[in-house]
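S.K.: Please find the structures below.
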Structure I
Amino acid sequence: MNICKTCKTIKRNMKIDDIVVSTDHKPLDPQDQWFPIEKIPRSDKPDFTPHKFNRDLTVNLGKSLSGRRIFYYAANERKFDKKLGKNGHREAYGDWKNNGLATVTPKGTVEMSFMCPQNYSTNEGSYISHIHFLRTDSRGKWENKLFTVGLICSVEHDELKFCIQNDCALILNALPINEFIRARIPGSHSLPYTDLLKKNKELEIVAYIMTMTSYHPKLHRAIVNEKISIYDLPIIVYCYNETCNASDRLANMLWQVGFRNIRDYSPGIMGYLAIKK
């Protein structure tokens, strides 16, 4: 299981946002085909972010790296849409403008701001949304090593509404079944994260997801006709409210099974009902 094409294979019990080192990607090598080396800024430039960003990510690198510079980059944003297809690597990264430069704080943390990226595919497979970063060494030179963090992007209310109306994502409620019965987003299905703890066979979980797509003909046909793999099925998870972590846990469990196109509606059912009033 990999977060990106060049990332080190990781264990199933790792979380999406654990830092992974790329094993066969050397971003400073001129012959590297995955990143245009001329896009890497000088390490003495002031911090900057993309012109637009909708996601902040804080990464703890340790106090020993205080003052080091971090250059980060990601694929462009892409909202869930009716096409149900996925972009390749070059289409996903596009103009390579979703990047920034930051400095590690005295506490050892670094703040990255960016547009939450789309997932994409290569000939070897598909990958969950992620962000890459380089860091400088003690002399201020860029290390020829790439680090990667997986991401679960959020959907706003308008995107959720679009997906409900156009049947372009499977929407899953991560709360216990009694909470789902009490209140739920229209068209969503119950999949309590605690249930996945009991389903210890990957095929059992995949079969359950496939059964739920049968209630959504457009999604079901896309899988049956091999337009997309079931593992690339657009999935939106949600729970109770902004502070609830059930949807985070469900997203991590689905990713560990192999699903790669997962997003979160963080306001949860309470946020949804508040907007509907």
Structure II
Amino acid sequence: MPTIPNRICRICSKPFYARIQHINKGWGLYCSLICKGKAQKQALPMNAECRQCKSPIHITPSDQRRGRGHYCSAACFGLACRKEIESVCASTACRKTFIIEPWQERAGQGRYCSRQSYIDTIFMPEVIEKRFWRSVDFITTPRGCWPWIPTQEREIYGNFSVGRKSIPSHVFSYELTHGPILLPGVFICHLCNYKPCCNPKHLYAGNAQLNSQQALHDGLYLSGENHPQARLNNEDIYEIRNLKGLMTEREIAEFFNIGNSTVHHILSRETWKHL
């Protein structure tokens, strides 16, 4: 049995049939789900505008958090994706104008016209120096040290990367202040004995021998009875040397439960020289 239209759509003004029970519930206002969706969109507050056609649109809070919903339709989104944007190379030596895509602009990419311009920029001396001092803590310690932040807690030597080359942070700090190290075998030593320190005033150029002598003078080397693997103490050494001539080296070694060569080195002062 054919149905007779008894309602008119509020969106497209098309007549359609609606059931009596739907009309009694307040339904039956739209001829289709498409018209119902359009009506729901019209009822929403317009809180943004389309980036392409500038028409007012509504963006839900969830789309705002996700960075979506910037276009009124798929057609506008497609036009925006095909739109070309002019950009200027961030390299101060280049400053060339080139074309990037919209997604590159949104992602913060496309700052350089080529890889070579990017490499030339990041390897500029002033850029490298600025990047280096950004990792140094200038809130000086009581001794006036400037620690290398990545290794400050572990108190070990830091490393600074320039391209594929890794340079000790204190060496790089010395070269920035005093120029490059040209002589081979030069050690950059710390006056403060604090390995992460990058303060140029606490650094000096030396060699392996000076570095070892300073470490020995400052008590950085564990020797004698302070060594964790030492089996003898200072009193044992004095006693071994007093027994020279009274007992053979083998008898002394058996008495102290050590090797014959150990006794010989003690008596000839090849070891335990500080006593």
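S.K.: For structures I, II, calculate distance in nm of label points 7 Å out along Cα→Cβ at positions 52 and 68 and state which one comes out highest.
M.R.: Going through I, II one by one, distance in nm of label points 7 Å out along Cα→Cβ at positions 52 and 68 is largest in I.
S.K.: Quick one: helix-only ellipticity at 222 nm (-39500 (n - 2.57) for each DSSP H run of 4 or more, over all residues; to 500) came out at -7000 when computed from one of I, II, so which one is it?
M.R.: Derived from the structure labelled I.
S.K.: Taking distance in nm of label points 7 Å out along Cα→Cβ at positions 20 and 228 as the quantity of interest, name the structure among I, II where it is greatest.
M.R.: Top value of distance in nm of label points 7 Å out along Cα→Cβ at positions 20 and 228, among I, II, belongs to structure II.
S.K.: Starting from the value 57: which structure in I, II was percent of Cα pairs over 23 Å apart, for residues 4-123 alone calculated from?
M.R.: II
S.K.: Of structures I, II, which gives 14.8 when mean count of other Cβ atoms within 10 Å over residues 180-187 is computed from the coordinates?
M.R.: The value was obtained from structure I.
S.K.: Which one of I, II has relative contact order in percent (Cα under 8 Å, 6 or more apart), as calculated from the coordinates, equal to 7?
M.R.: Going label by label, the one that fits is II.
S.K.: Have a look at I, II and say which one yields 37, 35, 20 for Cα extents along the principal axes in Å, for residues 156-243 alone, as calculated.
M.R.: I
S.K.: Separate question: A value of 33, 10, 5 was computed for semi-axes √(5λ) of the Cα gyration tensor in Å, for residues 108-147 alone; which of I, II is the source structure?
M.R.: Of the structures listed, the value fits II.
S.K.: Next question. Out of I, II, which structure matches 132, 54, 34 when Cα extents along the principal axes in Å is calculated?
M.R.: That value comes from structure II.
Readers should treat all values here as calculations from the given coordinates under stated rules, not as data from a laboratory. As the structure is a computational prediction, the values presented were derived from the model and not from experiment. Cβ atoms are built from the backbone, for glycine too; each structure is taken alone.
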